[in-house]
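Asks: Structures are listed in the sections that come next.
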Structure P
Amino acid sequence: MSLAKQGSLVELSNLVRRFGEVTALDGLNLTIQPGELVALLGPSGCGKTTALRLLAGLDLADSGKVIVDGKDLTSVPASQRDMGMVFQAYSLFPNMTAVENVSFGLKVRGVDTETRLKKANELLELVGLTTQANRYSHQMSGGQQQRVALARALAIEPKVLLLDEPLSALDAKVRTQLRDEIRRIQIEVGTTTLFVTHDQEEAMAMADRVGVMSHGKLEQIDRPNIVYSNPTSAFVASFVGAMNRIPAKLDAGKVSVLGQSVKHGGGASGSDLVALIRPESISVSVAKTSSANTGSVLARSFLGPQTRLTVTTSETKTSIHVDLPSSEAGAFAPGTTVGLKIETDSLLTDHHGKN
C-alpha cells in the first residue's frame, strides 16, 4: 500500500482553557513527535478531551498556541486543519455503505471516483473489512463500524489522527482486539496520533508515551513502563495500576511500614503518611505467629497467570492486595496467616485520606 508517510510534529504550547470558573487546561505543554502515538490518560474533568478538542479546532484556547509542523493553527478553523478524527460514537452515515463512508472525505475534496474508491478499498483491506465494503452500518457490528470510522479518518491522509475514547462503547474482547489493530495500523501508516482515554490498560498497551493529567495539568509523560514503575507523584502512582495505601511513618529519611524500613522515594513528608506499594511489590510466606509484618488472608481471586490475595494486616488492620503467580497460590487459602515482605528499594508516600 502507498499510505505510509512521515508524521507531523505537534506542539501544544501553554494552552489555557476556562469554562466560567472552571479551568479545564492550566498551561498545558505537550510535544508529539512525528509518527508518535501519545495517550492522554486521566479521570473525568482532567482536561484530556479539552486538549484534543483544541488540537482539532473544535474549541479555541483562551491563551497558548497549537502548532503543527511549525505552522500556527491556533485560530485556523477545524475544517482547514487536516485532522482525522475517530470518536466514541461511530458517526457513520447510515445511508452509505462502508466503502462510501470511507471515501466520503475524498469526494468532498474533489478526488475522482476511481481514485477514491481504490483508496477506500485499500483502507478497508488495511482494517480487515474487505468483505464488508458494501454493507451499511446497521448490518455491521460495533467493532466493524469503528474500523470503518478509522479507515474514513485515515482516507484523507491527515497530518494528525485524533482518537477520543474510540473503544469505550465496545465489549471487552472486541476492545482488546481493536486496540491492537489500531496500533498496528497507526505504526504501518505512520500518522502522528493523539489518543484520549480514561482506561489505563488501553493507554499503556497502545501508546509510545502516556501523559497522565489531573486538574488541567500534565502530571507526568513518559514511556508506559516508566510511568508505571517510576511515577513522579502520588496521584500518578495511584491512578496508574493497582496501588496499596498502607499506614506508615517517616523517620530519618526512611519509611517505616509493615515492620520494615524502606528508602523514601518521594512524595509527602511528615508523620501522618501512607506508603504507596503495588500488589506485585509485596511477597508472602506462610507464618506461624502474628507480628508487625504479618496479616491474614481474607480472600483469593484467580486472575489467570496471577492470583490476587486480599490480606488484612495484623498491626493496622488495613486491607491490602498481594499479587503472586497462580502456581504458588495454593498455599494461601483464606484464613492463612502470612508474612509480608516489601520487595522494592524505595517508596512514594502520600497523606492519610488523600485520594
Structure Q
Amino acid sequence: MTQQDTGRRFPTVGDGSGMTSDPRFYREELQLAFRNRGMPLEGLRYDITPTGMHYLLTHFDIPEVDPNAWNLKISGLVGNPVTLSLGDIKALPSRTEVVTMECAGNGRALFTPRSVSQPWLLEAIGTAEWTGTPLKGVLEAAGLKETAVEILFNGSDQGVQGEEVQYYQRSLTIEEATRDEVLLVYEMNGRALEPQHGYPLRLVVPGWYGMTSVKWLESIEAVGEPFNGYQMHGSYRYAQTADEPGEPVDLIRVRALMVPPGIPDFLTRTRLLDSGPVTLTGRAWAGRLGISRVETSTDGGASWSDAQLSVQPPRFAWRGWTAQWNAAAGRYTLMVRATDTEGNRQPVEPEWNIQGMGNNMVQSVDVIVE
C-alpha cells in the first residue's frame, strides 16, 4: 500500500494554523471527541480495565471485515512469504500480556495554545489483558533477510490526514519488532477483539504509546529502508514548530492519576466531600519502566507527601497507590505525581509541543470539603 496526494484541499478549522488559544472547543473537535472515548477516571479502581471503559481512538472509520475472507500477508524482504488465516495464527504459540496503553495525545487539551485535534484531557488510558502470538516467531518463520531494516504494519482503515489519502501505517525497527513481548493480538480481556479495538487482528507493542499498536492488520512487510509515511513523519513528533521535524514519539512517559474523591458537580466536575479521613487512590505507570515513587499534594503543589505503593504489577501494567488525607473544611487543589525507576518525574507545568504529544504534567483535582 502506498500513500498518495490527490491534490484535494480540505477545509481548515479556525484561522487555518491548526492551533488555538481559545479555551472553547471547535465543532470538529467535539465531533472527534464523540467518536473517540476516554476511560472515566473512576475506572482507575480496576486492575484490568473493563473493555467497554478502555480508551478508544479511531483515526478514520472502523473498517468492515469479513472474517471468512480475511487473512494476513507477510511479505517484503523475507525468504518465505506467507498468507495466514486467523485460524493459522491462533494455532501458533500464544501469550497473554497485561499492558497499560495510553494515547500519545493524552493531555493535549491542557496545552495553551493547543493543537486542534482529538481534545484529550486525561482519560486516554486503559489496561487490558491482550492475548495473541509473538510477532517474533512469525517473522522468524518468514525468514527475515539481512537487508531488512524495518517492519511495516498496514491497517485496513483508510482516510485523509495531512491532505493525503492513506491507510494507517506504522513501522518498527527490526530490534523493536522482535522483542519477546510484541504480539499479534486476537483477544482482549479473554474475548475476541471487538470491532473498534481492531478485530480480527491487531498489533500490541507494550511500553509504547498507543499509536504504534496498529489495528485491523492486513499485511506486514519487511522493508529495506526506514518508512517515511505520514503517521511516522507527519504526525507523532515532538516539535516546537510546524516546520521542524522534531523527535519521534515512542515510549510512554511516567504518569500518575487519582480517582477523584467524593462526588462531582455535574458540569464542572469539581468534587464535594465530607471532612474527616479520606483515602486517595489511583494508578501510576511508565511504559517499560517501573514506578519508584508516587507523591500527593493537597495544597496545589506547595508541599508533597509520599503515597504507599501496591505490590509490583506485571511488567507493562500500571501500579496502584494510596494516600491518607485528613480533610478539613475548605477548598483544595489535589495533585499527584510519579517518578519512574530511572528518576524521571512528572513536571508540574506542561512541556509544550505543537502536536500536543506526551503531555504528562501532574493531575489537578479541585475539591470542596464541607
Structure R
Amino acid sequence: MQHAVAECPQCDLLLGGGREVSRRQVIDVPRVPVEVTDDVVVERLCPHCRTAWKPEVDLREAVVGGQRIGIHLQTEVAVLRERWRLPFRSIQDYRLMRCGLEVRVGELVSLVHGVAARGRSVYASLGAQINASAVVYGDDTGWREDGQNGYLWSFSTPSVRYYLFRRTRAGSVVADIIGEEFEGVLVSDFYAGYNIDEGRHQRCWVHLLRDLHELTQPHAEKAAVVGWAAAVRAVYDTAKAYAGPSRRVTEVEEHAARRAQQHAFERELMDVCAPSVKTKQPISVLCQRVEKYLPEMFMVVADPRVASDNNAAERSLRGPVVSRKISGGTRSAKGSETKSVVASLCGTWLQQGVNVYEACRQMLAAPT
C-alpha cells in the first residue's frame, strides 16, 4: 500500500510523482469468518426416456466421509491437539475467538479420532519400518487410561517415531513390536522387559554412569569405590572414542576388527568388575549388572551405527510426557489408540522435517 498526499494543503494544487522517504512492513493475520459451503445435489428428469439423473459429487478433497467439518479444520484441530498439546476446551475457545465457529468438544474429539482412523495404514507401515530398521531405540513412560495406570511405549529410529499404549510393562510388548524377525540392534536401558528379544542389544551407558555417580556420592571417601568407578569410566571413554581400524581395510576385515575390539573391551571391563561380583562391597550390585549384560555393553564398538546411550528414545518421549502432564492421560481405550496413532504420525513427520499440517491434510485428502 502506498501513502502520498494527493493535493497541497496550502495551495490546493494536485500533486504527482514524488520520492520514497520511508518504508514499513506490517505482518498480520486477518480474522477470517468461517466458510460454509452448501453442496446441494439436484436430480433432473429426462422428458424423453423419463430417467432421473443426478451428478456424482466427489468431496473427498474437502471433507472426510459424511462429517460436516472440512479437512482443513479437521487438520488444524488434530495439529493443535497433538503438536501443540492444547486441551480440547482450549481448542474450542480458540476456534470461537478466531473465526466465530462454535464446535462441541465431543465433535472435536471425533475429528481427532477420524485422523487416527485415516492414519492407521500409515501407522502400520511405521511399525513395519521399525521392525526392519538396523538400530531401534526403545523406552516407555507411565500413562493413565480412564484413571488406571498403564504405559506408553516408544520405539524410534532417526526417522521414525512409533508409540503404543499398553496396560502392561511386560516384555511381551517388546516381542509384539520387535518380533522374531528383527535383525537389528535394540538400544535400551537395563529394564528386564527388553531381555525377551534374543537378538543384538546395546545397553545404555548413560544409565550406568548415572548409577555410578549416585553410588560414589555417599562413598566419596572410600578410595576403592572411587577408583573402581573411575576405572569403569575409563573403559567406557576409550570404547566410545574407538573409530575403527587405523588402516584402510575391506568391509569384512573392518567388521572382524570391530568384533575383536568389542570382545577386548568386554574383557577389560570384566577385569575391573570381576573381583567384586560376589562380595558385599557397595559396588557389588553394579558389578553383577555388568557381568549379566556384558555382551550388550559394547555393541557401539562392533557397529558404528549404534549409539552408546538411549537418549534418542528418551527424547522421543518428551512430547508425550508433556501431553500427559497437561491432559492427565486418556479416558478410553479408543482415546489411547488415537493418541498412539496421531502421536506416531506427528512425531515421524517432525523427525523427517515435514510440515505437519500439510502432511496431515494430504493424508486426509488422499483416496482410501
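Any read-out appearing in this document is the output of simple, stated calculations on the displayed coordinates, not a laboratory observation. Everything quoted here is computed from the prediction, not taken from an experiment. Cβ atoms are built from the backbone, for glycine too; each structure is taken alone.
Asks: helix-only ellipticity at 222 nm (-39500 (n - 2.57) for each DSSP H run of 4 or more, over all residues; to 500) was computed and gave -14500; which structure, P, Q, R, did it come from?
Replies: Of the options listed, only R reproduces it.
Asks: Which one of P, Q, R has percent of Cα pairs over 22 Å apart, for residues 160-327 alone, as calculated from the coordinates, equal to 52?
Replies: Derived from the structure labelled R.
Asks: Suppose Cα extents along the principal axes in Å works out to 96, 76, 50; of P, Q, R, which structure was it derived from?
Replies: R
Asks: Determine which structure produced the value 1.11 for Rg/Rh (Cα atoms, Kirkwood Rh), for residues 232-279 alone, calculated from the coordinates; the candidates are P, Q, R.
Replies: R
Asks: As an exercise: FRET efficiency 1/(1 + (r/R0)^6) of positions 192 and 224 (r between Cβ atoms, R0 = 35 Å, to 0.05), calculated from one structure in P, Q, R, equals 0.50. Which structure is it?
Replies: Label of the source structure: Q.
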